[in-house]
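**Q** Below are structures written as C-alpha cells.
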Structure I
Amino acid sequence: MRQALWPLGLLYGGVAAVRNWCFDAGIKKRYALDVPVVSIGNLTVGGTGKTPTVAWLAGLAKAAGRRPGVLARGYGRAPGAALNDEGTMLQRQLPWLLQEQDPDRVAAGRRLVAKGADFVILDDGFQHRRLRRDLDLVCLDATLPFGNGQCLPAGDLREFRSGLRRAGLLLLTRAGGLDAQAIEQRVRRLREIAHQPALPVYATDHAPADLVSRPDDAVLPLSSLRGRRVVLLSAIARPQSFRATCAGLGAEVVNELRYRDHHRFTADELQRAAAAARAADAVLLTTAKDDARLGDAELPRQVLRVALRFLGLEPPAAELLL
C-alpha cells in the first residue's frame with residue numbers, strides 16, 4: 001500500500017526540498033544564538049538512536065567544562081508537563097542537564113542560554129531550519145539508512161536523501177551486527193550521496209549498560225538476565241531491537257506487550273502487564289524511555305539502560321564542541 005503512495009511521497013519530498021532551498025537562499029530567515037549549537041537529527045522517522053547520542057554529547061561537553069543544554073520540540077509531552085519521555089529520561093540520567101522543550105525552538109533556545117547554557121544541543125533538529133547551527137550531526141541506522149528510499153507517506157524519509165549534503169558529521173547507529181567491509185561500503189556510499197568525499201562518518205552501536213529495578217532503584221548487572229524469563233513492555237519506534245537486545249543478553253522472552261511510540265500507558269494496561277508477568281513467572285522488562293513515561297507507577301519492573309558505543313575511533317571533542 002505504501003508503494004502505491006509514491007506520488008504523495010514525491011510531493012512531500014519536493015515540498016521539503018523547496019523549503020530547504022528557501023532557507024539556503026535566505027528567503028526564509030534563520031536565527032542564531034550567542035553560543036555554539038550542534039543539531040542531532042536524522043533523515044527518517046522512527047528511532048535511530050538520537051537520545052543516547054544526545055546524552056553522550058552532553059556528557060562530552062560537561063567533561064570539557066561546558067554547561068550544556070538540550071533544546072527539543074517536546075513531541076508527545078503530557079499536558080502541563082515540562083518534559084516528554086525522552087527529556088525525562090535524560091534528566092534522570094544527567095540531573096545537571098539544562099533543558100527546554102517548545103515548538104518555538106528559537107524562543108526556547110534563548111531561554112536556555114538565559115539559564116546559563118554555553119553549548120546547545122538541538123535534539124531532532126536536522127529538518128528544523130529556523131535556528132542556525134554550527135554543526136549538523138546526522139544519525140542513520142546502519143541496517144536501513146533510508147528505509148525503503150521513499151518519502152512520507154510512501155516511506156520513512158522526512159526529505160530526499162540529498163539532504164545529507166547539509167550534514168557535517170554522520171553516525172552509523174546499530175552497526176554492531178555488520179562486519180568491517182559492510183561498514184566501509186556504507187560509509188563510501190553515504191559520502192557519495194552527500195557529495196562530501198571527506199565527510200566524517202563513525203560507526204556506533206547501542207550497548208546495554210545495566211539494569212535498574214523499580215520501584216527500589218537498585219542497579220543490577222546485565223548478567224542477571226541470563227536464563228531469566230521476561231515479559232517485554234515497550235512503546236518505542238523499534239521494539240524489535242529491544243527484543244533482540246534482551247535475547248542477546250540471554251533472557252527468555254515469553255511474552256511481549258507492544259504499543260505505538262510515545263504511547264501513554266493507562267492503569268489498565270499496566271495492570272495487564274503486571275498480570276502477564278505473574279502468569280508467566282517472569283520479570284517485567286522495559287526500556288529507559290518507557291520507564292520515564294511510567295513515572296512513579298507502583299509497577300514491579302526492571303529497566304534496561306543502553307549507552308552509545310563507538311566501534312573504533314570516536315570523533316575528536318574539538319570537532320564537536322567547536
Structure II
Amino acid sequence: MALSDGLDLESVTSKTDPGLAAAIKDWRQFHENERRDSPHTLSAYLRDLGAFLGFLNDHLGKRPELEDLADLKAADFRAWMARRAGAGYHNNSTARALSVVRGFFRFLDRRGFLHNPAIAVIRSPKRPHVLPRPLQEVEAAELIDAAADTRLNPDVPPWVANRDAALFTLLYGCGLRISEALGMNVADLPLDHSADGFLTILGKGRKERRVPVLPVVVQAIGDYLEACPFSPGPGDPLFLGIRGKRLQAGVVQKRTRQLRTLLMLPETATPHALRHSFATHLLSNGGDLRAIQELLGHASLSTTQRYTEVDTERLQSVYRAAHPRARG
C-alpha cells in the first residue's frame with residue numbers, strides 16, 4: 001500500500017473529536033508563539049504530522065482520535081516507519097519525521113492530553129554521515145566574480161549581476177544561510193561609517209547572533225544598491241527580484257546552477273556551500289572552533305565539529321597527492 005500524503009490538519013481539526021483538535025491547535029500555537037519557529041519550519045512540521053496521521057487513517061481504518069494515539073503500540077510506530085522505507089523515503093527524512101512525531105507526543109504528555117510511553121522505545125533510523133561540501137577558496141572567488149561579470153551574463157541586467165555578486169559575497173563573507181540573507185531589510189546591514197561593523201542575524205529558533213561584516217561585503221552591497229532601479233528604503237527588502245519584490249531562494253538557486261555549469265564547478269556548488277566554505281576556510285586559517293560555532297549560529301558544537309573532519313579530509317588529500325611515499 002502506498003504511503004498517504006497525509007491528512008489536512010485543518011480537516012482533522014474540524015472533523016475529529018474535540019480532544020485531538022484542541023491538542024493539534026495547542027501544539028501549533030506552541031511552535032508559533034513559544035518556540036517561534038519560522039513559517040518554513042512550521043510548515044515542515046505540519047507536513048510530517050499530517051503524513052503520520054494519514055498513515056494512521058489507513059492503518060486504523062478510520063480517522064485517528066486522541067484515544068487512538070494513546071493506545072498506539074511500538075509495533076504501530078514501527079509499521080509507520082516501515083511504510084516510509086517501503087515508499088522510498090531516505091533515513092534522514094524519516095528521522096526528521098520521527099523527531100516531529102516524538103515531539104508532538106511529548107507535548108501531549110506535558111500538557112496532559114495523553115501519555116504514551118511506546119514511542120520512547122522507537123529508535124531513529126541511522127543517518128548517513130555526510131560531510132559538508134565547501135568550495136575551494138579559488139572556486140568561491142570564481143563564483144562571485146562570474147556573477148558580477150556582465151560579459152558572462154549578457155541576458156542579465158547589470159544591476160541583477162551586481163545583486164547576485166553582493167548576495168554571494170554576503171553568504172561567503174558572513175556565513176549566512178540563504179533564508180537569513182534573503183530575509184534581511186536594508187536597515188539590517190551597517191552601510192555607513194558610523195556603524196559598528198556587525199550584523200545582527202535572526203537565525204533558527206529565532207535566536208540572534210552577531211556577525212562581523214567585512215568591508216568587501218559592505219562595498220559589494222553598496223554597489224548593488226546604487227545600481228538597483230527600485231531604490232529600496234531602510235524598511236524594504238535588501239535583495240530584490242526583477243519586479244521589485246523580495247528575492248526568492250529559487251531564483252538564487254537557479255542562477256547558481258547556471259554559473260556552476262559555466263565554471264564547470266561540482267553540483268555541490270550551491271548557495272549553502274558558500275556558508276560551508278566560510279566555516280571551512282576560517283578553520284583552515286586558524287579560526288577558533290567555538291568562535292566559528294557562534295558565527296554560524298549552531299546550537300551544538302558537535303554540528304560545527306563536522307568542519308574539522310572536512311579540513312582533515314583536505315589535509316589527507318594534499319598529503320596523498322604530494323608525499324613521494326604516498327604515491328607508491
Structure III
Amino acid sequence: MNDFQNIYGQDLAIEILKSAISKQHLAPAYLFSGPEGVGRKKTAKIFINAILDRNSDKDSTKRKIESNNHPDLLWIEPYYIVQGKSISQTKARSENISMKSPPKIRLNQIQAIIEFLGKKPFESKRSIVIIEDIERINESASNALLKTLEDTNTGIFILISQRPEKLLSTIRSRCQTVPFIRLNDTHVNKIIQKSEVVQDINEIPNEKLKELINFSYGSPGKYLINLQCWLGISSPLRQKLEVKLSNHIESLKLAKEITDELNIEQQLWFIDFEQNRIWRQKKNSNIVKKLEDLKKQLLNYVQPRLAWEVTLLDINMID
C-alpha cells in the first residue's frame with residue numbers, strides 16, 4: 001500500500017481505502033466522488049492492485065492493470081456513436097475528435113458487466129468493475145445497473161463521478177462514498193513538477209502561470225491540460241493574444257490568425273480560459289457573455305472566422 005504515498009491531498013479517501021484493505025472488509029460498491037484530475041483514477045488503480053494482487057510477481061499485476069489487460073478487471077467509460085460506430089471518449093480526446101453531443105454509458109455496456117461478473121475470477125478472488133464518469137449513464141443503463149448492484153456476488157464496483165448528485169439515489173445508497181477534494185496550489189505544483197511538461201514551463205511568464213493555475217480549480221490534471229493547451233499555441237500568436245486590440249483592422253487580423261492556427265477544441269479552451277481570466281481581473285460580465293455567445297456559435301458550427309470577427313469587434317468596443 002506504499003503506492004498511496006504518491007497520492008497528494010486526499011487523506012480521507014486514502015484512509016477509507018487502506019482501512020478496507022487492512023481489515024479485509026471490502027464494500028460491494030464504492031463511489032469515488034470529486035473533481036476531475038485530482039487523483040481519482042490513479043487511486044482506483046492502486047486500490048484494485050491491492051485487491052487483485054495474488055501473484056508473487058507484483059509488477060505483473062500492476063502492468064496488467066495499467067494496460068487494462070487484467071482478466072479480472074473490466075473498465076467501462078462513456079462512448080459516442082458516430083455513423084453507427086462507437087468511439088470511446090478517451091479515443092475522441094486523444095484524436096481531437098469534436099462531437100456535438102456528449103458521450104454516454106449505454107445499456108449494452110451494463111449487459112457486458114453482467115456477463116463479466118457471471119464468470120468466475122481467473123487470477124483473483126474477486127472481479128472488479130470500474131465505471132468512469134458514471135454520471136453520463138442513460139436511463140435504461142441506470143436501471144439495469146441498479147439491479148446489478150443489488151446482487152454483485154464476488155464482484156466489486158468502483159463508480160467514478162464528478163457529479164454524483166446526477167445518479168439515482170438508490171445507486172448512491174448502495175455505494176460507500178470515497179470523497180476526493182480539490183488540491184491547494186502547493187500540491188498542484190508538486191504533482192506538475194514530476195510531469196514531462198515541466199521542462200517547457202519556463203516559456204510561460206509567472207503571471208500567466210498564475211492565471212493557468214487559477215483556471216485549474218485545484219485540479220493537477222486540469223492544470224496539466226491548461227499548460228499543454230497554452231504551449232500548443234505558437235509563441236507569435238500567444239503574444240498577440242496578450243495585447244489589447246486598438247482598432248478594427250487588428251481585430252479582423254487576429255480573428256484570421258486564431259482560426260488559421262487553432263482547431264475548434266483549442267478555440268473553445270481559449271474562450272473558457274479568457275472568460276475565467278476576464279471575470280477574475282475585471283468582473284466584466286458583458287465580455288464574458290460575448291465570449292459565451294461565441295462558444296455557442298462555434299458549437300453550432302457557425303463559420304469560425306466570421307464568429308471570431310464579430311466577437312472581437314464587439315469586445316473591442318466594450319473594453
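Just so you know, all these numbers are worked out from the coordinates, no wet-lab data involved. In this text, all values refer to a predicted model and were calculated from it rather than measured experimentally. Cβ atoms are built from the backbone, for glycine too; each structure is taken alone.
**Q** For Rg/Rh (Cα atoms, Kirkwood Rh), for residues 234-305 alone, which structure out of I, II, III has the highest calculated value?
**A** II
**Q** When distance in nm of label points 7 Å out along Cα→Cβ at positions 122 and 290 is computed for each of I, II, III, which one produces 3.3?
**A** This figure was derived from I.
**Q** For which of I, II, III does distance in nm of label points 7 Å out along Cα→Cβ at positions 18 and 106, calculated from the coordinates, equal 3.0?
**A** II
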